[in-house]
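What follows is calculated from the coordinates using simple rules that are stated; it is not laboratory data. Here the structure is a predicted model, which is why all the values come from computation and not from measurement. Cβ atoms are built from the backbone, for glycine too; each structure is taken alone.
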Structure P
Amino acid sequence: MNFESIISISLGLIGIITGLIFFLLSIRKKEFTYIIETENLITNDIAQYSGLEFFYNKNKVRNLSFGKVLIMNTGKEPITKKDLTTINPIALKFSENAKILYSSLIFQSSVSNQWKLFTQEGKNELYFQFDYLDYKQGVVIIFVYEADPNSKIT
């Protein structure tokens, strides 16, 4: 093989690899990402040993937890409310014995996204609604709930 052939093959491979990289970077997809963090603030054990009683809105609580969720569009294609099912809307689902005491939207990257939070009577779920989410737009929501410290949120 001569020198010109080696250069031609090398340049061809570099062109193919560069084209593949740019193709992969240009793929537009819808990708909904969320991160949930929770922290137990009060457990029944603490109150039992210290003789303290804790109240939230004049109601006694035994196990109080605080949570934060980040919801974001990490795909390059906008997500609209038409993309989500109305039969099964996006929600945080708490364990059966949990009680949602408070929720609030503390940050949104764009007010025009029109985020709304709500709960339904008799359900342990915190629902989210929005008009659309562009690439890298999102929201941070906090919530306070009463539940067993080992309960799961999905």
Structure Q
Amino acid sequence: MKYRSLLLPIALSACASQPDTAPSLLPRAIETRTDTPIVRDETVNPDPALDGQIRERVATFDRAVAAFDAGRTTLGRRITAGRGAAEGSERWLDAQQALGELQQLRTATDGALTEIETLAIDRGAKGLLPYPALDAAIARAQGVVDRQVTEENRLRALLA
């Protein structure tokens, strides 16, 4: 009988639950994902307030471009007149001054372009989608500024 009383606890311990150490047979997170790309709604609703700001800043840019074009004609003549002049001569100094004035006019168009780009930067900072009218205005303005830089460099090369 002594031995029977010892066997009872051993037999009962076999009925106790075992800790769950086996891996789960449920699908893992990587197995449930799809490989299809996430499609976002890329449509941008018209924004009348932004359109007004774009028009205002483009008008400022166009005024700066008109001033550069008008100045390029008169200042270009003064710069061309300084070509071949001795460094420090009256014609050379006048050409250098005209070149500086032309650079100031181009700086105004650079500033106007920066104001247009600021609108796009602000939209990006807010996490908004690009605005097509704004992107078109920036591309147009950048093209004009690039042509102005090329023209300024051409005139500068005349004095070199």
For the read-out mean projected area of the Cα convex hull in nm², a value of 21.8 was computed from one structure; give its label from P, Q. Q
Going by FRET efficiency 1/(1 + (r/R0)^6) of positions 22 and 70 (r between Cβ atoms, R0 = 30 Å, to 0.05), which of structures P, Q comes out largest? P
So if we calculate distance in nm of label points 7 Å out along Cα→Cβ at positions 38 and 62 for every structure here (P, Q), which label has the highest result? Q
Which one of P, Q has helix-only ellipticity at 222 nm (-39500 (n - 2.57) for each DSSP H run of 4 or more, over all residues; to 500), as calculated from the coordinates, equal to -6500? P
